[in-house]
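Got some structures for you, see below.
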Structure 1
Amino acid sequence: MPSKPYCYEYPRPAVTVDLVVFAHQAGTLVALMVRRGRDPFAGSWAIPGGFLDIDEEVEAGARRELREETGLDLSVPIAFLGVFGAPGRDPRGRTISLVHVAYLPGEPPEVTGGDDASEAAWRPVRLDDPATPLAFDHDQILRKGTDWLDGQGESNRVTNFTP
């Protein structure tokens, strides 16, 4: 009989990686979102992401999750956006997300849901939209992403964008 795996006296949090991708489509700021295919939050929209593999670099994990869930393999640089780790943000247990962000110039490419995402789509960015609540704390992540985008220069400005 195999021995029981070692368990630490104190629980450890899980680590996830998310990647917010922005673009402009027909003059509207859009973000790449996935519809969750499983609980928690099955059917809700979320930022692409998932659990970091034990032997994986953080940025590589974010790019992998994006590719698995949307089919998009980014060729543009990504930036580190921040750490999101409030207790209770994930009903499965203590989970800390390391979040990255990117902006795609030009028309966004087609995407398709894969892995545990039932759908992927470029969705207009509407902060605080009660009609479309996001899974987990992804509304806060999206808000911080738009702040990042605002700081990237006039060509990408969210608040003053005109086509």
Structure 2
Amino acid sequence: MNFGMRTAVWWSISFLCTMYGVRYPILANLGVFIAIFSVYYAGRLIRWYNQQIGYAPAFNTWWLALITYFFATLSTTLVQYIYFRFLDKGMMLQQMEQFMQMPEYRQLLQGFSKADIQQSMELMKSPAQMTYAVFLFNIFLGLLLSFPTMLIGIIHVNKKQ
């Protein structure tokens, strides 16, 4: 849980930078950099733990990375809900609607009817629904990132034996 909370701090900062990056593009770039750094940071935490116990079995390290990202997701969800409930004031939905007006994005959405898109936008009007969508994305992201984090966590640990 401790590693998850530490990683959640970086994820929360990355999320806030990305959200405010709509107005200030330099923050969006900073948010991407912090998101990438958080994977390295989690891997370094796990490597430190493995060095303390003296060995690093791959499955246990992967499981620790997975649990770290799960707790990071749970902790970050609170920050995301507070943002969508009190700070966003519909800015995210406005930005999504502006993107859908651009020809490049319309080509991406050609397979969907306007009714489907409108229904999706209606579901996202609630802060709880928006937070839930980001929560599911973070769970999926944690599943994907647990393997590279495991690799960072076991590098140079087993060579001492």
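Any read-out appearing in this document is the output of simple, stated calculations on the displayed coordinates, not a laboratory observation. These figures come from a predicted structure and were not determined experimentally. Cβ atoms are built from the backbone, for glycine too; each structure is taken alone.
A value of 2.0 was computed for distance in nm of label points 7 Å out along Cα→Cβ at positions 12 and 44; which of 1, 2 is the source structure?
This value belongs to structure 2.
Which of 1, 2 yields -5000 for helix-only ellipticity at 222 nm (-39500 (n - 2.57) for each DSSP H run of 4 or more, over all residues; to 500), as computed?
Going label by label, the one that fits is 1.
Can you spot which of 1, 2 the value 19.0 was calculated from, given it is mean count of other Cβ atoms within 10 Å over residues 60-67?
The value was obtained from structure 2.
With relative contact order in percent (Cα under 8 Å, 6 or more apart) coming out at 37, pick the structure among 1, 2 it was computed from.
2
If distance in nm of label points 7 Å out along Cα→Cβ at positions 92 and 124 computes to 0.9, which of 1, 2 did it come from?
2
When Cα Rg over 2.2 N^0.38 Å is compared over structures 1, 2, which one is greatest?
2
Check the numbers for mean count of other Cβ atoms within 10 Å over residues 36-43 across 1, 2 and tell me which is largest.
2
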